[in-house]
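Participant: Some structures to go through are shown next.
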Structure 1
Amino acid sequence: MKKLCFLWFTLCLLFTSKLHSSTIFLQITKNLQEKAEIVLLSGTEKDNYWEKFLSTLKRDLTYSGYFNVVEAAFTENPEATKKRYTTEIILQGIKTSEGIRILVEDALEEKVLFEKNYQKDDSPSYLAHTVNDDIVLHLTGKPGIALSKILFVSDATGKYELYSIDYDGDNLKQLTSTEYLVHYPKWLIPGREILYISYEGGWPKLVKMNIRTGEKKILLAEPGLNACASPSITTGEIAVVLSKGGYPDIYIVDFNGKIKRQITSSKSTDASPSFSPDGRTIAFVSDRYGSPQIYTMTKDGGHLKRISFLSNYSTSPAYSPDGNYIAYVFQKGDFGLAVYEPSTEETSIIGEGIGCEDVSWAPDSRHIIYTDVRSRPSSLVIMDIITGEKRILNTGKANSFSPSWGQVR
């Protein structure tokens with residue numbers, strides 16, 4: 001029987017063991033639930049540009065989950081002003097001829113943790129996102145998420161259409177305008193190409209779209225079901241569900257839609273594949289032994305292993321970008337969220353009765369976005385699975401669902 005871990009501190013320990021133990025940030029904060037207090041001091045002009053930069057950077061650092069921003073202020077002399085504070089970390093923004101120099105110091109040990117010069121960008125938000133992600137990566141060894149984007153479906157126009165949005169709710173953009181149903185978007189090449197299901201002609205097909213040019217290409221239009229695409233950038237392959245053999249089975253195709261092999265074959269429903277980041281393993285849903293449960297297998301269909309034991313209904317598996325975890329949805333009354341660690345075979349429940357569907361990981365393998373089907377209209381919720389903090393992504397006053405999170409930098 002699998003060992004189940006229901007306590008928050010256990011999950012914290014699991015994540016701590018996976019981060020670089022030598023990073024300065026972990027030495028400062030002692031554990032991942034304890035946020036580091038930080039003060040932001042800007043020595044730039046207090047104009048619209050730099051006010052937007054500072055407020056965005058404050059929000060980015062807060063949303064990262066690692067920091068508690070005590071104050072963000074403008075000052076003529078950041079070096080002198082920092083002496084007023086007793087926080088663990090001081091961030092100074094020092095004006096340069098080309099933009100700004102960011103200096104992050106450990107105020108307790110008087111050490112420079114991070115220092116870099118940045119040119120002034122046309123967008124103060126983009127500059128702040130860049131600074132944030134550089135700081136987070138340098139101090140934690142994990143990618144920042146400020147430059148990431150989220151795909152999703154919304155019925156804001158009265159029809160299901162695909163949209164993209166920044167992780168903080170800015171830059172909402174409609175990607176499709178069709179007379180037929182579109183659904184289940186996935187990043188193929190984040191920031192450039194996406195996959196989605198199109199019902200043009202009345203039946204589901206897998207389509208690839210370049211979101212920069214609008215160019216579309218049908219990848220799969222096999223008889224029956226073409227659904228549940230999960231790409232592997234590492235191997236250049238897509239795991240997809242086809243029912244052309246009579247039952248929903250999982251196949252491997254290349255990025256041009258050429259079928260390479262069928263990897264499941266049973267008189268059951270095999271669905272919702274999720275490639276591991278190294279492209280070697282696939283998590284998926286199957287009801288082959290009765291109720292829908294989560295299994296893993298190698299990408300050739302071997303080494304089948306059941307990993308979900310929480311309820312009689314489990315679905316929506318999703319590998320974390322670092323490969324250390326598989327998130328999935330389980331049902332006990334309402335829908336809850338669990339995280340399984342392949343290396344230890346331990347499962348942690350991180351949310352019970354939260355009405356979640358459609359799980360997708362952030363690039364930092366710390367945040368998860370899901371559809372809250374209890375809200376009216378349905379909404380997208382971002383959860384920090386270490387602290388349990390949640391925020392609703394502002395996508396407008398319409399039903400939003402089926403999110404896919406990608407790093408576009």
Structure 2
Amino acid sequence: MLTTTRTHRLASLMALTAALAGCGGATDKDNNTTAPPPPASAPVTLHFVQPTENVLEPGASEPLAADVTVNGGAAPNGTVVTFTVNPSAAATFSPVAPTTVASVASTTLTVSSLPPSATFQVSATATSSANTAGDSLTYYVRPTHKSLQVLVPAYFSASGTSSPWATLTSGAASYPDVQITAVASASDGVLTADSEVDDDLLTAITDFKAVAGTTNKVVAYVATSGSGGSRSVADVKATIDNYIRLYPDQLDGFFLDGMATDSARLAYFQDVYNYAKARASGMSKGATPPNAPTVIGNPGTYPVAAYAGVADTLVTYAGNAAAYQATDPQPASTWVYAKDNTAQAMLVHTASTCTDMQAAVKHAHRPRLNTGMVYATNLAIGASWSSLPTYWQQLLGTVDSLNKKRPLPLC
């Protein structure tokens with residue numbers, strides 16, 4: 001009887017021990033128990049939603065924001081986003097590590113005193129569980145922008161009181177704060193020793209420059225190519241000399257049409273540029289000091305960077321208004337950010353309405369385009385520069401309003 005009782009107790013104890021071991025009550029470093037799986041990581045994405053422009057000026061401040069998603073939805077409020085800049089001295093952030101609100105983390109970027117054409121990179125990163133996501137962008141630094149100006153291809157006749165030159169002059173009087181540079185053309189830009197002064201053109205230039213309160217300029221149209229191909233350097237220099245002979249003290253510089261875009265003719269234009277800049281004698285007293293002529297080159301598109309050294313201003317776009325909206329110096333022509341905005345000009349035709357004109361001018365005014373001399377006309381190719389646009393006054397008003405940061409005039 002006693003033996004039987006002990007046997008039952010022993011069996012019960014063994015059963016209890018087994019049960020405790022099955023419940024984890026016993027430990028053994030050599031057992032084969034599998035560790036629980038780690039928590040699943042959450043997929044995270046991040047992308048910049050600001051800025052709208054990546055071209056800034058020294059000392060400028062710009063809002064910067066990044067959108068963060070986790071598991072395909074908005075990141076929880078309070079998710080940390082860290083902003084960094086390379087090189088680190090290029091800019092600062094305030095705050096450096098903002099947190100998300102409605103999936104967006106915002107900060108303010110302030111650019112240091114960097115030289116023109118400097119570049120720097122900004123990055124943002126966010127982490128969720130074991131995953132990290134980031135985005136980066138490149139900033140360009142341009143010189144502090146100058147007021148927009150108007151560049152008018154005034155290739156039209158100067159005779160008669162109804163001449164577009166009269167309208168050009170009256171517009172200048174209406175908007176004295178808008179600097180206008182008119183491109184005057186005599187004999188289609190090819191002058192010889194036999195060429196004579198165009199008295200109507202001389203009078204028109206004189207009246208235009210005499211408008212009170214203005215700093216308007218006139219540059220002479222010079223053709224560098226013709227039906228037979230490129231004109232010789234000697235012929236181009238002769239045209240420059242004859243403009244000065246025929247229109248003494250009236251001209252502020254020269255407009256070199258037909259400028260090339262590749263390096264093949266760079267030496268040609270360097271020679272012409274050096275010659276033109278040296279022709280101070282006989283130039284207008286308003287020419288840039290010390291009486292040096294202004295030289296504007298017209299390649300009509302972005303040339304190789306070296307052409308920035310053979311003109312004071314380059315026409316980097318000449319064409320129709322629709323195509324101009326797709327014009328962008330990035331990434332191939334970012335050398336433009338080393339120059340003032342007035343070192344670039346655009347001439348847009350077929351801007352059929354006043355609204356089209358304003359869209360073109362606003363596009364040029366963007367920091368990304370860095371274009372400071374503008375012109376738009378409703379006239380189409382073939383007769384683009386034969387007269388002024390029907391919205392001439394609104395064009396001047398649009399430029400004046402942008403310069404003064406006022407609402408644009410109604411069209």
Structure 3
Amino acid sequence: MRLLIRNANLFDTASLSFVGETTLIADDGVIVSHGENGTADVEVDARGAFMMPGFIDGHVHFRLATLDFNKLAHWSEVEFGLAMGRLAEQTVERGFTTVRDLGGDVEGLMKAIRTGMVEGPRIVRAGRMLTQTGGHGDAESGPRDIPTCACEMRHTAFGIVADGPDAVRKAARHNLRDGSDFLKIHVSGGVASPSDPLESVQYTSAEIAAVVEEAAHRQTYVAAHAYSPESIQMAVKNGVHSIEHGNLVDAASAAAMKEHGAVLVPTLATYEAMNVFGAKFGLPQANLDKNNRVLEAGIASLEVARAAGVTMGFGTDLIGETQSRQAREFAIRAEVETGEQILHSMYVVNPKLCRLEGKIGTLAEGAQADIVLMQVNPLEDIASLAEADALSYVIMGGKVVRQP
């Protein structure tokens with residue numbers, strides 16, 4: 001199928017600027033030319049609208065399909081499938097055509113999207129998260145039997161509990177065998193988990209080194225959930241490539257990230273959302289208190305990281321019903337960053353994290369025909385992308401999924 005878009009003000013990722021009105025042509029979901037005229041199966045007159053690549057969210061969790069964690073613990077796989085399918089469809093309608101899923105079994109959702117059973121974004125996935133006993137990813141509630149050996153491992157649809165370098169290595173190999181594009185570990189406490197303080201340091205240097213080695217053997221990398229300076233430094237010194245969240249980063253840990261070439265993926269929209277909706281969905285007060293701490297530290301973390309020269313991606317980490325607030329990340333980061341800086345995070349850094357450079361985040365020939373059209377220049381007012389009616393068209397793989 002051929003797609004033709006006329007009179008669109010083209011965004012150039014290389015220069016982070018709009019370069020003037022042109023015509024774009026895509027065949028079978030791939031951009032093939034600029035500036036040519038002709039006919040096509042689908043034609044769009046952009047009438048001077050600003051044309052950008054599809055948005056890229058560098059931190060999502062489709063498996064965390066509701067903020068009601070009691071429901072999450074008891075849903076059947078059918079209920080998960082229905083909820084995840086709705087979230088996937090809504091994600092594309094908001095203009096996010098590629099996402100990096102940071103933990104949970106999404107194989108079924110990816111198959112449903114590939115076969116056309118449901119609309120959804122391109123998913124790059126970590127598979128099940130790796131965590132220590134009692135760590136942020138240890139999602140099972142209630143009392144548990146005492147393990148009979150140190151090598152014993154447990155798992156859910158969300159993660160694998162593995163303790164010790166050998167068990168962590170086994171879990172990493174299992175995920176890679178199952179098709180994970182990269183690996184995700186937890187090295188500090190988290191907001192949603194009940195029993196681990198934010199400052200708790202999780203996993204050891206030896207455990208982290210084991211999973212990093214396994215990822216390197218598959219030519220990929222490790223992402224780490226981390227808040228505290230100590231956990232951030234331990235992770236990057238042992239080869240972790242991306243730090244997710246990083247709200248409590250200080251000058252020393254930011255310098256360590258810069259030194260080791262690690263990427264920070266801030267996810268500020270989720271803390272705002274949990275502050276607004278957490279109590280409604282039954283989040284306990286202890287978790288709300290932890291959320292307030294990272295919420296208050298979020299903006300400052302951007303300033304600390306940027307001052308140290310840390311490379312930053314763009315993510316949201318929104319859970320279930322709050323994923324509707326995905327575009328809020330633009331407005332929150334606009335409090336301390338320019339439009340160019342935010343778009344660099346999304347269109348330059350995120351494609352590298354997804355290992356899809358040249359295919360997403362650009363409107364160059366040979367790239368996927370993932371396109372959003374809008375009336376407002378986001379370089380002048382990027383916060384406006386958080387508005388529900390910000391986009392006039394969303395196109396994924398050459399197919400129009402949203403239009404006026």
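Participant: P(r) over Cα pairs in 10 Å bins from 0, in percent, for residues 84-235 alone computed as 10, 29, 25, 17, 13, 6, 1: which structure among 1, 2, 3?
Facilitator: Working: 1: 10, 29, 25, 17, 13, 6, 1; 2: 9, 23, 16, 14, 14, 14, 8, 2, 0; 3: 12, 37, 33, 16, 2.
This value belongs to structure 1.
Participant: Please state which of the structures 1, 2, 3 yields 72, 21, 17 when semi-axes √(5λ) of the Cα gyration tensor in Å is computed from it. Numbers along the way, then the final one.
Facilitator: Details: 1: 40, 25, 18; 2: 72, 21, 17; 3: 36, 22, 20.
This value belongs to structure 2.
Participant: Out of 1, 2, 3, which structure matches 1.9 when distance in nm of label points 7 Å out along Cα→Cβ at positions 188 and 220 is calculated? Display every interim value, and only then the final one.
Facilitator: Working: 1: 1.3; 2: 1.9; 3: 2.5.
Computed on structure 2.
Participant: When Cα extents along the principal axes in Å, for residues 68-131 alone is calculated, the result is 30, 24, 21; to which of the structures 1, 2, 3 does this value belong?
Facilitator: Attributed to the structure labelled 3.
None of the figures in this text is laboratory data; all of them are computed from the coordinates on show. Please read all numbers here as calculations on a predicted model, not as lab measurements. Cβ atoms are built from the backbone, for glycine too; each structure is taken alone.
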